[in-house]
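The next part holds the structures, each set out as structure tokens.
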Structure P
Amino acid sequence: MSLKKKIIPAIIAKSQQELEDKINKVKNNVEIVQLDIMDGKFVRNNSIDFDFKLPDADCIFEAHLMIENPEEWIKKHIKKVDMVLAHIETCKKPKKLVELVKEKGKHVGFVLNPETPLSTIMDYIDDIDQVLIMTVKPGFYGSPFLPEMVAKIKKLREIKPDLDIEVDGGVTDKTINLVDRAGANMFVSGSYILKSEDVRQAIASLKRAIG
């Protein structure tokens, strides 16, 4: 089975206005937009940590929760998004979190920091829709890509051939081939897309690189 490859811009925003501006910049060129939610505790940055509203768009929104209490966020904001990605490192009761999201009819996945082993999610691997492997230390645009994460992606693809595997961090036209060949099929890119002079061109160059 060949999984569809997707380019996903990641949005970091400090205000409602910035959030809308950035979404409007990318929404017509992609199927999925990732919202980076940060509380300044789990990571040393803040983003979309307010009661946000999303502009009208034909794309899917996934929330990457880089926060200490994902359950609380889910209870409050789940209706706004289509998919929730929670860091396994923050989940006290991962199974309960999965059930909470699924009860609301939404998709759910777990995120692994670079130092977090695959073994931490293996008990839930058949219950979730995707796994996001961080290829940088999370929290900022422009962190350097960690090539040693390629082995982790390969291993997960061997274990679960039909799983959506997403990568996030340092994904550019120069690094995307590495994670593509390793078995990822969803590619999150923040600064490469959002800080480019031509967003459409940046997205097109990533799509070309994975052919």
Structure Q
Amino acid sequence: MAKLDRHDGIGMTSRRTRQRLIDRLRREGIRDERVLTALANTPRHIFVDEALASRAYEDTALPIGHNQTISQPYVVAVMTEILLAGNAPLQNVLEIGTGSGYQTAILAQLVAHVHTVERIGVLLRQARDRLYHMRLRNITYHAADGTVGLEQHAPYDGILVAAAPTAIPDELYSQLTVAGRLVIPVGEISKQRLVLIEREATDFVETEYDWVNFVPLITGKM
């Protein structure tokens, strides 16, 4: 698990503003202090365009170009909390949908190693630069089609998907370890549920959570 370099801002990007967001997430039900600490230590304003930096600590999704968004902090916190709720520390985690790199930064502070996959090359390069300057070194970056997972580094004890398929790809089931956890939004545009898949010795257990709104999980690379 990597140590984060601090990027304190001023005004609407200050650490005090960031802490107000953390206080709000705690009031809204986020209980895992590891997750709250990771979000408190992560300067969300560097993951968005400078023109949107003053809105970085609002609890809302924001555009990052290429028809993609940086996820709402509450949703990032919920997905991370669900992923970490198993009995053992996560060693090998797959993230599908690097996007801005914000969720990647949170994961990298909490698990041993993150493999992150992004189909849009320019977003992957931008995320890699941000995370490098934050001194997060336990991340491997892959320009690839995330709809089929990442077989060459499987199995994973955690998979987090930051885009929504209409049905969970079979490949993601097969790339989980026994006791592994997959957190994924599933459904059509504007009608998606957050789903947890837990792999048992001979079966998979599915649990549904709140309604969410993610960009679609799309095949191919750009």
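Observations on the model:
- Structure (P, Q) behind the derived value 14.0 of mean count of other Cβ atoms within 10 Å over residues 75-82: P
- Structures P, Q were compared on distance in nm of label points 7 Å out along Cα→Cβ at positions 131 and 163, and the highest value belongs to Q.
- Test item: distance in nm of label points 7 Å out along Cα→Cβ at positions 123 and 195 calculated as 2.1, pick one of P, Q: Q
- At a computed 0.96 (Rg/Rh (Cα atoms, Kirkwood Rh), for residues 43-98 alone), which of P, Q: P
- When FRET efficiency 1/(1 + (r/R0)^6) of positions 155 and 203 (r between Cβ atoms, R0 = 35 Å, to 0.05) is computed for each of P, Q, the one that comes out at 1.00 is Q.
The numbers here are math on the coordinates, done by the rules we state, and not lab data. All of these numbers come straight from a predicted model, not from anything done at the bench. Cβ atoms are built from the backbone, for glycine too; each structure is taken alone.
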